[in-house]
1. Name the one structure among I, II that percent of Cα pairs over 37 Å apart of 22 was derived from.
2. When helix-only ellipticity at 222 nm (-39500 (n - 2.57) for each DSSP H run of 4 or more, over all residues; to 500) is calculated, the result is -9500; to which of the structures I, II does this value belong?
3. Ranked on distance in nm of label points 7 Å out along Cα→Cβ at positions 309 and 397, which label among I, II comes first with the largest value?
4. From which structure (I, II) was distance in nm of label points 7 Å out along Cα→Cβ at positions 29 and 301 calculated, if the value obtained is 3.3?
5. With FRET efficiency 1/(1 + (r/R0)^6) of positions 5 and 213 (r between Cβ atoms, R0 = 25 Å, to 0.05) coming out at 0.55, pick the structure among I, II it was computed from.
6. Given a value of 23.8 for mean count of other Cβ atoms within 10 Å over residues 221-228, calculated from one of I, II, which structure does it belong to?
7. Which structure, out of I, II, was distance in nm of label points 7 Å out along Cα→Cβ at positions 109 and 357 calculated from, if the result is 5.1?
Structure I
Amino acid sequence: MPNIFLVGTHWGDEGKGKIVDVLSDKSTACVRFQGGHNAGHTLVIKGKKTILHLIPSGILRDSCKSIIGNGVVVSLEALIDEIDNLATSDVQVEDKLTISEGCHIILPTHKALDIAREKSLGKKSIGTTGRGIGPAYEDKVSRQGIRLKDFEDKNFEKKLQNLVSYHNFILKNYYNDSEVPLASVIKDLESYYSQVKKYVCNIEELLNEVVKTSGCIFEGAQGTMLDIDHGTYPYVTSSNTTFAGLLSGTGLSPTDIEYSLGITKAYTTRVGQGPFPSELDGELGKNIAKWGGEKGATTGRDRRCGWLDTKILRKSIKLNNINGIALTKLDVLDKLDKIKICLNYGEIDYNSMSVDDLEYLEMDGWQQSTSNAKSYDDLPKNAKLYIEKIEDICSTSIVLVSTGPDREQIIYRNKIFE
């Protein structure tokens with residue numbers, strides 16, 4: 001299997017976790033390259049659900065190394081909770097997890113700033129998870145952030161004190177909010193670091209080794225349209241979710257990546273604020289949300305649902321140099337007699353969140369279950385027509401089809417993934 005970059009083609013929640021889990025069976029390593037614990041990957045194995053926020057989805061495979069790259073911002077508390085939760089499920093972590101010493105950490109004051117800022121914005125809030133991701137990336141860019149390697153520096157406490165004091169000044173004097181006690185921050189962080197220190201190292205040599213053997217999977221958080229540069233700004237995340245983020249978040253070369261796989265849901269969803277041209281506001285949208293279990297894995301927030309937006313899909317294919325698409329949650333549309341595909345629309349008005357000239361293509365549904373299909377030929381005729389129409393519109397092959405949440409509910413259409 002080649003070295004594969006996986007990316008959500010819309011606003012995240014496309015089902016990357018399941019696809020990573022399926023492909024990691026034949027991979028040597030799984031690498032997370034950006035984001036923080038503001039995203040969640042849900043995996044279902046023989047009916048048992050596992051939700052991961054920081055640790056790569058490949059951790060559930062014994063033969064797969066799990067690597068957290070330098071582009072990720074890490075909450076040590078959340079990381080420890082995740083490791084402990086995996087241990088209770090008898091998932092081995094000790095010899096499989098490695099974390100880049102270049103990762104920036106999320107402080108309690110980052111979280112406090114995130115929450116205070118969203119509260120002050122009121123109705124104009126972005127809709128962040130309030131977990132400190134944005135403020136942590138801000139400090140990274142302003143060159144005052146704390147990295148995991150800084151814990152080994154003799155000036156660590158002084159550097160931490162300066163940053164927490166700066167944060168507290170803003171909390172108190174700008175947001176009129178409570179300060180975070182420095183002593184508790186130092187005590188907690190040192191305790192957390194002592195628990196994860198064994199996983200931390202310079203990952204450059206390890207990454208170079210695993211990409212040479214091929215079969216390495218690179219997964220990000222969120223999706224293409226939440227990219228800080230190329231998404232629906234300002235309703236985006238704080239990092240680069242696209243192919244460029246993989247390179248900066250690992251230090252690898254573009255030539256190390258041999259295949260780019262776009263993860264696309266059979267319909268489109270979005271969590272939080274921001275434009276959503278093909279959104280279904282009525283009962284149909286609520287039904288799709290119910291059938292698809294559309295609640296955020298990290299926050300539990302309801303996901304907004306709408307028809308598949310192929311204008312965004314075409315942009316994602318170009319932006320990420322996508323070679324093939326994994327189409328997920330096809331089964332969620334099983335009950336519909338008519339299905340629409342959003343083809344095009346005008347520019348988005350970010351003040352009213354409206355768009356003009358929405359253009360749709362309507363197709364007949366298949367109205368029968370796809371969840372037990374073992375091959376492409378097993379799918380209903382109209383389901384295959386729907387898949388082939390998407391391929392035609394986007395000039396890209398759909399190489400994997402997911403027909404349910406379990407890792408066994410997958411149809412391969414390309415031999416390189418078998």
Structure II
Amino acid sequence: MSTLFAADEAKLLLDAAIKGDMPDDRGRFGPFGGRYVPETLVPAFDRLEAGVKEHLHDAAFQAEFQRELREWVGRPTALTFAPQLSKAWGAEVWIKREDLAHTGAHKINNAIGQALLAKRLGAKRVIAETGAGQHGVASAAACARVGLSCSVYMGAVDMERQAPNVDRIRRLGAEVVAVETGDKTLRAAIDEAMREWVTDPNGIYYLLGSAVGAHPYPYLVRELQSVIGQEARQQMLDQAGALPDVAFACVGGGSNAIGLFYPLLGDDIELIGVEAGGTGDGLGQNAATLATGTPGVLQGSYTIILQDDDGQVQETHSVSAGLDYSGVGPEHALLQATGRVKYISARDDEAIEALEELCATEGILTALETAHAYAAARDYAEQNPGKRILIGNSGRGDKDMPTLTKLPARIRS
């Protein structure tokens with residue numbers, strides 16, 4: 001069941017998660033989560049937590065949020081049966097299409113929810129971080145929608161490989177701040193955004209893009225992204241006549257995956273999260289945090305992180321910018337530790353091959369992040385013929401064209 005808890009303790013923790021009793025009052029998912037932040041940010045986090053408690057499940061807020069999801073984001077997103085993949089894999093393959101949401105990914109669900117919250121909390125401006133660029137695009141669009149200025153921090157490496165999204169962010173009226181420090185990817189962008197927040201914690205709202213960081217962000221993002229799994233569950237019953245046997249989602253920080261998995265925790269469904277296996281198993285060659293990481297504190301949360309024997313956080317590698325992160329959301333750490341969700345990895349070349357197969361068979365250009373989930377689902381289908389498979393398609397792959405066009409012809413063919 002678990003390598004961290006005894007079976008009875010794991011069951012108690014999982015039951016609490018299923019019932020919605022996590023995080024607890026301290027922001028803990030079992031031993032994970034919590035709040036480890038600079039003293040200067042404690043009042044800001046206290047205000048945010050109070051605001052979340054006051055507004056998130058308030059009827060007026062939810063009415064506005066649901067209206068924006070429906071009329072602006074374009075929800076519900078489609079559930080698509082994949083006949084060609086199903087035939088090729090010997091399985092029944094269904095795809096939850098977050099690529100069809102406004103701005104092209106699941107990130108918009110969280111961005112518009114937090115932008116509405118920022119407005120209620122009296123923020124003067126919003127800052128955000130981004131790796132693949134989709135959260136940056138979503139934040140820029142959401143802030144434009146509610147009338148707030150927005151600055152997006154993005155690593156210089158990610159700016160190069162996600163150039164189309166950099167242009168989209170700017171065209172949506174937001175400032176893009178290039179981060180040249182650290183590994184110049186997502187972790188560095190989060191660090192710089194946090195430093196900026198410290199300079200004006202009263203006037204700035206930090207719109208965090210994944211289910212990571214200090215409490216209440218993992219909870220807040222999960223609640224806003226759970227619309228994915230809620231819709232997918234009902235759509236499977238309506239269109240397939242049954243729930244899936246297994247559901248797959250890619251995992252970087254983990255907002256797309258927790259959004260799909262959380263409403264399915266109480267069902268008899270195998271849940272599999274897929275991390276970035278990169279080019280190898282060594283530190284710095286991948287971003288497979290849950291597969292090879294150890295417990296530690298990263299950017300405000302006690303979770304599983306990639307660190308060396310001295311506790312130094314390590315740089316990561318993935319062909320997908322959105323999975324290129326040294327940590328993971330604390331709720332995912334708990335779900336792995338209790339045995340409820342299985343976390344595996346897919347390597348760069350496997351993800352690229354899966355992306356090409358999906359394009360050729362179903363006419364869907366998925367994001368490189370989600371391509372990892374397709375690679376793992378294909379392997380699963382080979383070992384488990386005839387299963388009903390649900391794949392969370394986190395976003396579309398237009399943003400990845402600069403990366404894809406640089407690949408050798410033998411890989412693209």
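1. I
2. Source structure: I.
3. Between I, II, the highest calculated value is found for II.
4. I
5. The structure behind it is II.
6. II
7. The correct label is I.
Here, each number is a calculation from the coordinates, and none is a lab measurement. These figures come from a predicted structure and were not determined experimentally. Cβ atoms are built from the backbone, for glycine too; each structure is taken alone.
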